[in-house]
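Next up: some structures, all given as structure tokens.
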Structure I
Amino acid sequence: MAEPSSSASSPRQIRVASVPAGHVYVQHCSASEPDGVRRLKDPRPNGAPSTSQRWWPPVMLEPEWIAAHHRDFDVFHLHFGFDAQSPAQLAALVKTLRRHGKPLVYTVHDLRNPHQRDPSAHDAALDVVVPAADGLITLTPGAARTISDRWGRTATVLPHPHVIELPRIARPRPERAHFRVGVHAKSVRPNMSVSPVVRVLAETVAGLPEAELQVNIHRDVTDPASANHAPQLVRELRELADQDGVTLVVHDYFDDEQLWDYLTSLDLSVLPYVFGTHSGWLEACHDLGTAVAAPDCGFYAQQRPCHTYGHTQDGGLDGESLHKAVLAAFEEGRAPRATPRHRTRERSHIAAAHRALYTEVLQ
């Protein structure tokens, strides 16, 4: 294995090629203060303007980039962004890293890709990357057990770091008279089943005092020229929005501040997923003090405190459990919320654990 650069007067600096380096998860896996780990910036994809923050498609996944830049980093750390890579391309990446003596660390965020209805492509990718990795990380004990069962590998379990910046986490939540439940269907990813969830929520909210349901979708879902156009869903949501207490909001993609404002405006955010593993949305809600009702597919309930209801690709929706989850959130009032102090300590722990793993795979 390659040795990281060192200095006689300071700890050895470990240079990490993270894919992608610009994602908030990856940024918050580093300590807020210098800790001897330096992550390379994302190379700009071909065609992206010089001012762009876009990291996809990741240039670092190209064997040619590894061959040209292997002297610039000590450890290669894969997170996201390999959806379009074939097993053969991933095998070529692994082979090139091996040729240049660069250890591979992989954080298993997704055992099931939320953007792919058919799991076979992601399974094939994992069958290349997980056995080849010199070190593995994941976010929950349940995911670690699955990794052990499927591949006989041990993954270090580390919590998801904060998503929201600390000053915003410290900001008080606004007082509201109404209890607002929200479902954000975004651009209707393949892992979402929206209409059944919204129908149950509309009935539940109608039976609660001072309660309302807000359903959000991106504008492209309503646009006939868009690949995400879902006319049947739009018709169903507009019909439901005619009921008292139900509002449909169609809008363009939120930027970060708009998204944080939206989440803060909710008392309960319901995730309408039928498959998945972990959730950055759940972390953002925890940072902001918004309760979450998450499906029992994946390992959301192990990630952060949340209400759980039955919803899977094979079994469909357990409407009664969703009804009970909403009632529980209504009765409990304020949800458990992260604090800046806890998130700061947690981030320091996560950063130290990453450095320890990098040091281990470099030996």
Structure II
Amino acid sequence: MYANGQTVIQLMEQLAPKHYAVENDRIGLQLGTLQKEITKVLVALDVTDEVVDEAIREGAELIIAHHAIIFRPLAKIDTSTPAGKLYEKLIKNDIAVYIAHTNLDVTEGGINDWMADLLGIPQEKRASLEDIHTDKLSKLVVFVPQGHHEKVLEAIWNAGGGHIGNYSCCSFNIEGTGTFLPGEGTNPFIGKSGKLEKVAEMRIEIIVPQNVQRRVVTAMLKAHPYEEVAYDLYPMDLKGRSFGLGRVGKLAEPIRLGDLADKVKEVFEVPAARLVGDPERMVRKVAVLGGSGARYVRHSLFAGADVLVTGDIDYHTAHDALVAGLAIIDPGHNIEKIMKPRVADWLNEQLAERKYATTAVASTISTEVFQFV
């Protein structure tokens, strides 16, 4: 069985929830429809004419890309223009385009974390350069008959409920007595229609982050034995985890700036990188940010970073960073290509787990526009 397009995107949004995106970012479905069967997904950094041709060859009905193909509201679609021709080719071949941009940067286990992983910044020692989103929390309260308590609790935990800071599987459980009178036409799990029942129950209280609330409630209802489940969701003033753009943290050991630049070229598979700073300087605290990072020089300095690894640094920003004592390694914007195999692998794992025949493949087309001559 193949997955519906909407199902594929629901999985994608578990990795990169839409509400993690910065304000006014162009994310989500940009062209086509998700109301169709998807046999193959092509994961790309950019949607170019060559990438669309690749999708056609692969038989992909959906492209999930990092960079948007529509940046501002369209007044018209002129199919004699390059953009218009691209949209026309996508529509004629019934290929939908979905964009995951800053939400894929911000999310835990997204582009910025993948960059940090490749450079050897330990996960437990990294933080965001700028917080973008703080999870809202709710408290889920549900009443479960004794004997089914553990099954429901584990379903809630497995769906993402019960996290407080670095602690997981957090809950509070109270024994009590539940009463109910099954009405006409009911099929109660315990008792008989028309007879008042008193049942030994457990009250479960558990904290649920906003981004997994629907998944947690669905899992709880599926695991619960009752025909009609008594539960409540209370909004909380307590704030949850924060997620942000960029990462910063200390390497296990100091390294020469020149050697770090060589490592950047190796792990991101680029032929060259621009370097700001003395190659002999020893650095240890490293900031990373996918895409254009000129706006994050100040954030990197505030975080105490020795060096910022990012793309698209302009001349004057580089001068300002050098004077302020921040080294910069600029391997280009295209290093975000690391998202292609990782997103494809993640989707394949999720699809296979749910027994779908739909597959995801990483685009093999290079969309780097710069050449080194």
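Kindly point out which one of I, II the value 13.0 was derived from, the read-out being mean count of other Cβ atoms within 10 Å over residues 117-124.
Computing mean count of other Cβ atoms within 10 Å over residues 117-124 on every structure in I, II gives 13.0 only for I.
Can you tell which of I, II yields 2.4 when distance in nm of label points 7 Å out along Cα→Cβ at positions 21 and 277 is derived from it? Show your work: numbers first, answer last.
Details: I: 2.4; II: 3.3.
Matching structure: I.
Given a computed value of -8500 for helix-only ellipticity at 222 nm (-39500 (n - 2.57) for each DSSP H run of 4 or more, over all residues; to 500), which structure among I, II does it belong to? Spell out each step's value before the answer.
On the way: I: -11000; II: -8500.
Source structure for this number: II.
Ranked by Rg/Rh (Cα atoms, Kirkwood Rh), which of I, II sits at the highest value?
Numbers: I: 0.99; II: 1.06.
Across I, II, Rg/Rh (Cα atoms, Kirkwood Rh) peaks for II.
Work out the source of 1.00 here, i.e. which of I, II gives that when Cα Rg over 2.2 N^0.38 Å, for residues 165-324 alone is computed.
Matching structure: I.
FYI, it's all coordinate maths here, none of it is from the lab. All of these numbers come straight from a predicted model, not from anything done at the bench. Cβ atoms are built from the backbone, for glycine too; each structure is taken alone.
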